[in-house]
Structure I
Amino acid sequence: MYQACNYEPYDRVFIELGPFPVYWYGFLIMLGALIGLLIAIRESKRLNLHKDFFIDLVVFAIPAAIVGARLYYVIFQWDNYDSLIDIIDIREGGLAIHGGLIAAITVVYFYTKIKKVSFWKVVDIAAPSILFGQMLGRWGNFMNQEAYGGPITQTTYENFHQYIPNWIMQNMCVDGVYHHPTFLYESFWSLLGIAVLLYLRYKVNPRRGVIFFSYVIWYSFGRIFIEALRTDSLYLFGEIRVAQLISIILIAGSLYVMYYRKKNGYAEVLYDGTPLNTGKKNKKKKK
């Protein structure tokens, strides 16, 4: 039966290296980035991209993502920080995914221009890896006991949450009441999204850019609903949640750019590099 709970939160420290503690939050973010990198490297080899390309790229993209995610979060929580030390301290969370994505994608854009590699090819390859990193990173929120939703009702608990492993629900006990494990919802949504992206990659072979935009749309669509349950949302003004507004803009923008690129002939190459207009050009030459 559903009842008031009384559990201590889990230790946020993963391991202590002498006087330096390594927190679960940071460890899981870096583990997600490492596994995502290995996935991207494997796929880049299949598509004839130099094996060191993504290794060199993450040297710039990951620090930029962390800085961007933190700045994005701090901007909307400015009154909660009294010093520079508070601003740069991320041991207990405070990273916004949207900020990290904006910074990382900006770095990728300029890096691909410098290396003369297709931007769309790179972000298509990276999309499942990014989503994997997000999926694993949400468990850092779990260990920090953050990014959870509001209290759950007895009916909701009996119909759903009682079937979730006890070790998960125990850390969702906040102030004596069970809360929605929104980190788990988003992690599971990301897992489904990875399956969708891999299906597009290996079975559909769509135009370049479609896999990346599918990632943006998939993640944003789920975030709109999951964000509505959270109690720690960033607000723009009034009851307008920043993440929901950004997600709506990203979905609309992704659909428009995909349509624009296809209509104007900017997406004439498939994911695996096969050109779509070769036949048309050859026919014109024969005439």
Structure II
Amino acid sequence: MHKSFAISNYVLHALLITLGMLKWVVGQEGFCSAPPAYTESRTLYWKVTNPTLAPSHLEDLPGFTRSVYKRDHAVITPESHVFSPLPDWTNTLGAYLITPAMGSHFVMYLAKMQVNSSSAIPPKDVERFLFVVQGAVTLVDVYGDSNRLQVDSYAYLPANFEHSLKCDVSATLVVFERRYANLENHVPEKIVGSTDMQQLLETPGEVFELRKLLPASTPYDFNIHIMDFQPGEYLNVKEVHYNQHGLLLLEGQGIYRLGDSWYPVQAGDAIWMAPFVPQWYAALGKTRTRYLLYKDVNRNPL
């Protein structure tokens, strides 16, 4: 009986230790547990500024990054962002994700505006598009017009159009800039809007949902698309074309083919696609994918 009692105590002790370990493991966010419930602080596009693979999650993996740069494409992921003061902006840090050093004819960068921050105007003959992914900013132009831009809002500012962005608390913007390809008798105008105000467009032969944030008319030499994929949906066309792309995943995750490579991607990742690189996307996971896509249009490639 004493031997049996000792074995029972041993088994009970081992069981208590195991249960304690399970309780600890289950309590760790993202490991053997259901995802935490969304809170009010987790607003639309919150993963762009709080990605799953944030640097704090990679401290035990020295040198790790998913970022890739090749001749005709690049994937720039949040753990490799390098922020520094944006030239001539006040209290603002920027991370350039796409620049002509890669081979692009545009720049794409994140601007983190802090308390009492303000923007600078772009260089001469350079147009600007900005999209708010966190917080809110106030856009004031040379005519005294003022627009409050919140998450999912955007603005297009033509080249040499004087304006300023103000931020009282904090905000994160994705910004595109390029030298305007001028056409005689065609003049683009300032545009302010939000994604939810744009109608869904037809996509013959495709399943994704498409919105265009800028007019498709000739004065505009690029457009910004918002594309939505439900889990399991994918591009039917394996695209190869002369247009360049700059992309930021706003929500979701999936697989992107670029050239002969296949990349797992998620909210917060940025992609550059050079002309004629083969490209294809499939949405995975349990939630929709939404990404913002730059595309040059309305100009002869010559």
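When relative contact order in percent (Cα under 8 Å, 6 or more apart) is worked out for each of I, II, structure I gives the greatest result. Computing mean count of other Cβ atoms within 10 Å over residues 142-149 across structures I, II gives 12.0 for structure II. Source structure of the calculated read-out (mean count of other Cβ atoms within 10 Å over residues 166-173, 16.1) within I, II: I.
Identify the structure, out of I, II, from whose coordinates FRET efficiency 1/(1 + (r/R0)^6) of positions 126 and 254 (r between Cβ atoms, R0 = 30 Å, to 0.05) was calculated to give 1.00.
Answer by label: I.
Computing helix-only ellipticity at 222 nm (-39500 (n - 2.57) for each DSSP H run of 4 or more, over all residues; to 500) across structures I, II gives -20000 for structure I.
We did not get these values from a lab; they are worked out from the coordinates using the rules stated. Being a predicted model, the structure only gives us computed values, none of them experimental. Cβ atoms are built from the backbone, for glycine too; each structure is taken alone.
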